[in-house]
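Please go over the structures that come below.
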Structure I
Amino acid sequence: MSRRLGELGVPNKDYLLFQPTASFPSKEWPAERFLELSRSLKERTGRPVVVSLPGPQHSLAEFFSPELPVAAGLTSRELMALIESASLYVGNDSGPMHVAAALGTPVVGIFGSSDPKRWHPWGVPHRAIAAGLECSPCHGKWCVNPAQFACLMELPVERILDAALELLPQSLSSRAERKEG
């Protein structure tokens, strides 16, 4: 993974990892907001942002790749190495979010249809961000709210940015603990 990061022009530590995908649309915060968030975080922290996508042909690869390095089509081991070396993981409620927690990487989890009280990351510094609408949590496969996916659309970039900035100092101590353990 260090070699692949080098090919992307990213150091093999002290980067922020974004995972903008999930199992269905009711869990996916808009890609445009991830891009806006990356600009704000890079400006505020100076840290590079890497985007992880499930496959090299994923439709978001071209959306992010002009501006951000994209690691796509990784094996499970590569994804785990990418997550474990990140200073912070920011992503939708998804399997990789839980892998990040299991590997000890601090997490900002973005929740749409699922219940953050039940599905939040465990055992690491984290922030589980949800809009807290009356209609959520819900079944998730379709939206009954007249404002489609308002649970995601009402989450502003600033809220995720604040959570990420709050966790970054904790990510340094968390990384040190991982190396000692």
Structure II
Amino acid sequence: MMVRRLDDLDRQLMALLDEEGRLPFAEVANRVGVSRPTVAARLKNLFSGGILKVAGLINVVELRGMTIGLVGLTLDNYTLEEKLQEIGDLAEVNWAAVVTGRYDIICEVVTEEGMAGLYRFLTESLVRVGGISSSEMFVVMRARNKWTTLPSGMRTGWASGPVADPDSAGDGRSHDS
């Protein structure tokens, strides 16, 4: 894996898009003092290099029913990279990282099913991965500046689910009276 060093322009572009990911390239160019084609080329390189991704971030702690758990995992005999990939690919996992300290891997789990979803993750999803000797879950009760993307499984479900009429209360009662 080749690690790329960022220059000042790359940093400026990334900071602007981090603040407001919907800025048009022309506006970004104006703010940093370069041409629009320069911005387009630089961002294309950052996107294709796997360095930058623009996404809609969600404040999960502000959504009713959403639960976040941080899970510390200790592995049995293992290939660390292989287990990191397998855990990171689970539908409920937002990110996974190899860490120093008492755990081998820490991951973030997001679920719409509260404690039941976190329990299902521990007892079903991690069991399918195998090679885990112990786990410890920390439920996030409150957070500050916790903006995140959706885990792949939730994103897929939300994207393909039926779209409800936002003006409908969904309680079966008529609201015309």
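Each value in this text was obtained by applying a stated rule to the coordinates, not by laboratory testing. If you're wondering where the values come from, they're calculated on a predicted model, not measured in any experiment. Cβ atoms are built from the backbone, for glycine too; each structure is taken alone.
On mean count of other Cβ atoms within 10 Å over residues 47-54, which of the structures labelled I, II is highest?
Numbers: I: 21.2; II: 12.0.
Result for mean count of other Cβ atoms within 10 Å over residues 47-54 over I, II: largest is I.
Determine which structure produced the value 0.50 for FRET efficiency 1/(1 + (r/R0)^6) of positions 31 and 103 (r between Cβ atoms, R0 = 41 Å, to 0.05), calculated from the coordinates; the candidates are I, II. Numbers along the way, then the final one.
On the way: I: 0.95; II: 0.50.
It traces back to II.
For distance in nm of label points 7 Å out along Cα→Cβ at positions 39 and 79, which of the structures I, II scores highest?
II
Where does the value 41 come from, among I, II, when percent of Cα pairs over 22 Å apart is the thing being computed? Numbers along the way, then the final one.
Working: I: 41; II: 60.
Considering all the candidates, the number was obtained from I.
Thinking only about mean count of other Cβ atoms within 10 Å over residues 111-118, which of I, II has the largest value?
Details: I: 19.9; II: 15.5.
By mean count of other Cβ atoms within 10 Å over residues 111-118, the leading structure of I, II is I.
Which structure, out of I, II, was helix-only ellipticity at 222 nm (-39500 (n - 2.57) for each DSSP H run of 4 or more, over all residues; to 500) calculated from, if the result is -12000? Walk me through the numbers on the way to the answer.
Values: I: -12000; II: -10000.
Only one of I, II returns -12000 for helix-only ellipticity at 222 nm (-39500 (n - 2.57) for each DSSP H run of 4 or more, over all residues; to 500), namely I.
Going by mean projected area of the Cα convex hull in nm², for residues 71-150 alone, which of structures I, II comes out largest?
On the way: I: 5.9; II: 5.4.
That would be structure I.
Work out the source of 1.00 here, i.e. which of I, II gives that when FRET efficiency 1/(1 + (r/R0)^6) of positions 15 and 127 (r between Cβ atoms, R0 = 35 Å, to 0.05) is computed.
Details: I: 1.00; II: 0.25.
Matching structure: I.
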